[in-house]
Structure I
Amino acid sequence: MVYELRHQPFRGLYLTVQTVYTLFVRLPTWLIVYLPKSNRPRPTWPYLSTILLEVVKWTSFLGPLAARAGPLIAEPDHRAIKRGRGIKGVWIPPCPDLVVGEVKQWAEQANVEAIQIPGYWYNKKGTDIAADEPASPGEKVIYHIHGGGFIGGTAVQHPPDIYNTFGSRLAQTHPSVKRVFLVEYRMTTGPPLQHANPFPAALIDALAGYTYLINTLHFAPEDIILSGDSAGGNLALALTRYIIETSADPSLAHVPIPKLPRALVLLSPWCDLGESHEGATKSLTTHTATDYIQPCKNPLFLYARKNYCGCLGFPVAANTNRYISPASVHPHIDAVSFKGFPKTFLTYGGAETLYDQCVSLEKKMQEDLGKDGLTVYVVDDAVHDIMLAWFWDPLYSDSFNRLGQYLDSVFSL
């Protein structure tokens, strides 16, 4: 069970005890134990980065404290636009007419509807573009879908004008990109909370955000870079697949589905929610000490997977559905094709728990896209989502530089 201590006074007592224990026992232990490089999970890791990794492991919304007490910080969600200095939020109109085929059937099964959701803009440092300003001719934009295991994370990064904030940092990646757009898609919940927003709710929201850029702000699809990290990478893959499959279906020729983006960027994508990459010798187990993501059998990890699959069923849908687990190697997985996908940049860390499934995804995409269609950057000794770890240089900066080089090659075509 998760969130069993979410109510007061138990939540307050539990967090107080854990805070005191962390400050006076855990933290001093980490500070001493990790002084010698040989004691660190990876000897190449910087001292302070190693300490901060332990802090993140315990305090993130996917960590053991949140698993019992609930998220430590209340995050903005799809129900309202966050207001504040420098925050550029907009409402994204729903696109129910574009939800068709299998995805529509799954949505009806799950009682999921297309709804209005927020989106947030991040500008390149030194620029100030209004949130609702239409695209200038030929303007390039990055549409990013954030991660969080489908149960956490937010598109709001505050303060948004800080250079190290991911959205703002992403806008610095290439001279042609002036702004980045993030969608506040719906988070999945389940018992002991109300069961809400299972698959395909987040996919429908991702589609709405993409359509908003094209139909409302008039960005050309060929000027859009579709990006996603972790669970957001899963959604970026699913959105691309949905556009391709819907466009190729003669019975859906009347549906005004948008064209594909210019390129796809996948940052440590969570691409197998099932069991096919589990086992004692798999990275989900062997890399637990070198990443902040909890073991795959952790209650919160199971909570996220089970409730995201919803009425489609876990582990069946997680093992076999090409939209949910495109990297699955389960013998009963749907036929998974990446033919027709745009040029793709895939990066993941050598120390992360999702390493094996990212390798499987790489192999599958390589078969259909070839060497020219897929660019892979494996960051040795890096944890999950290294491009969000601003405190982890030079791996952090090197990863952004590699992405910038990739965008150079894409925009020069």
Structure II
Amino acid sequence: MSRTFPRIFGVWILLFHGALAWSDDWQQFRGDDGSATSSQGSLPVQWDAATSVRWKTDLPGPGGSCPIVLDDLVVVTYYDGYGIDEDSPGDLQDLSRHLAAYRRSTGDHVWTVDFPSDGGDKPFEGFQALHGYASSTPVTDGQDIYVFLGCSGVAAVSKDGQKRWQVSVGDGVHGWGSGTSPVLFDDLVIVNASVESGSMVALNKSDGTEAWRVDDVQRSWSSPLLVDVGTGTQELVLADKGRLRGFDPSTGKTLWTCPFVDDYICPTPISHDGIVYAIGGRRNTAVAVKAGGRGDVEPLWEARAGANVPSPVYHDGHLYFLNERSGLAFCLNAEDGEIVYRERLSPRPGTVYGSPLLAEDQYYVVTRDSGTFVIAAQPEFQMLQHNDALDDSRVNASPVPAGSEILVRSNDALYCLQ
């Protein structure tokens, strides 16, 4: 045997195991397929700040975005310079957003890219002060990272922290602020810029040039969702005021339109086996619609149950979600929309802006001020655990799996729980 063979074999083994070690990336808001489902099996159920924190990293500023996981990096956004204190917000011209990467194994800081604002954002008051200026979760294709910055545009950053491009998708603002998250399709970055320009915009990943634009997107803080409709085909689904629509993600052409709640929409839909499930509106409405249709289509069912901010999860023929105000946990039969249970959590959770994470037979709900609830994903309601808040700051982000661990992001810190 050649002496070089063991060396080559050893290198191959290292590379193979390295690839396996990072096979659990979480590359966008609600995971790679938008289902908010962990593929890595069981996650911690019970934890506390004293014994369960593998690492904690203090963040330089607040934000509502979720972390994403890319190889050995955890990437998150935050803002500073303005809007930290509602009583003394400072000068809006000093607002700056940031994209920061931390080492996944230790929490050590790796790099930060700064995006100073031009002062065009909404002042830090009212609804804007509930979540601030960094609520959009980044997305990655494994090489570059794309981040939506509201009226400061969309930017591409390399994996080693070099800004590649930044372009505007509109300069509009709203009292609630901006907060949708981008998705990727082939060579496109797709952004719901309802607030900034009343549109959904697709940009070329290579240089940020516009590939297509859909106008007349109304009062939507929902993120776009890619849905498999069979035979290797995907549709792009977006919820906005009064409707769900399916689009060709290559061209932006509208394929179908389904009536939905005639109100602003915040939750992002989910899909399973070609069926799209959407909740939202102040009337707390849920609908199901079969993707793949053409023209005007009708819901498979509609139910008077829902949430105005958090998105749902799907498991074993049922939908699960938590109403952001009432503290009621819902389970709906996904086949017909029948309410299987409606149960109030105890202790009462207060406001919930983060969306649930599903892992095996349980789902995790992180509240703004009252810690994390772990609930059995089954038709019989069972609360498995309530874990106290990890610090005194608010949590607007959803929890994220990192292998067998959980990442929780508050306004003050990023935690890795084991």
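We did not get these values from a lab; they are worked out from the coordinates using the rules stated. Treat the numbers as computed from the prediction; the structure is a model and nothing was measured. Cβ atoms are built from the backbone, for glycine too; each structure is taken alone.
Can you tell which of I, II yields 1.00 when FRET efficiency 1/(1 + (r/R0)^6) of positions 97 and 257 (r between Cβ atoms, R0 = 30 Å, to 0.05) is derived from it?
Values: I: 1.00; II: 0.30.
Label of the source structure: I.
Which structure, out of I, II, was P(r) over Cα pairs in 10 Å bins from 0, in percent, for residues 129-304 alone derived from, given a value of 10, 39, 35, 14, 1? Write out the running numbers ahead of the final one.
Working: I: 9, 33, 34, 19, 5, 0; II: 10, 39, 35, 14, 1.
Going label by label, the one that fits is II.
To which of I, II does the computed value -1500 (helix-only ellipticity at 222 nm (-39500 (n - 2.57) for each DSSP H run of 4 or more, over all residues; to 500)) belong?
Values: I: -10000; II: -1500.
Source structure: II.
When FRET efficiency 1/(1 + (r/R0)^6) of positions 217 and 281 (r between Cβ atoms, R0 = 30 Å, to 0.05) is compared over structures I, II, which one is greatest? Working shown, then result.
On the way: I: 0.05; II: 1.00.
Largest value of FRET efficiency 1/(1 + (r/R0)^6) of positions 217 and 281 (r between Cβ atoms, R0 = 30 Å, to 0.05): II.
With distance in nm of label points 7 Å out along Cα→Cβ at positions 225 and 345 as the yardstick, tell me which of I, II scores highest. Let's see the in-between values first.
Details: I: 0.4; II: 2.0.
Between I, II, the highest calculated value is found for II.
Taking distance in nm of label points 7 Å out along Cα→Cβ at positions 41 and 73 as the quantity of interest, name the structure among I, II where it is greatest. Before the final figure, lay out each step's value.
Numbers: I: 2.0; II: 2.9.
The maximum falls on structure II.
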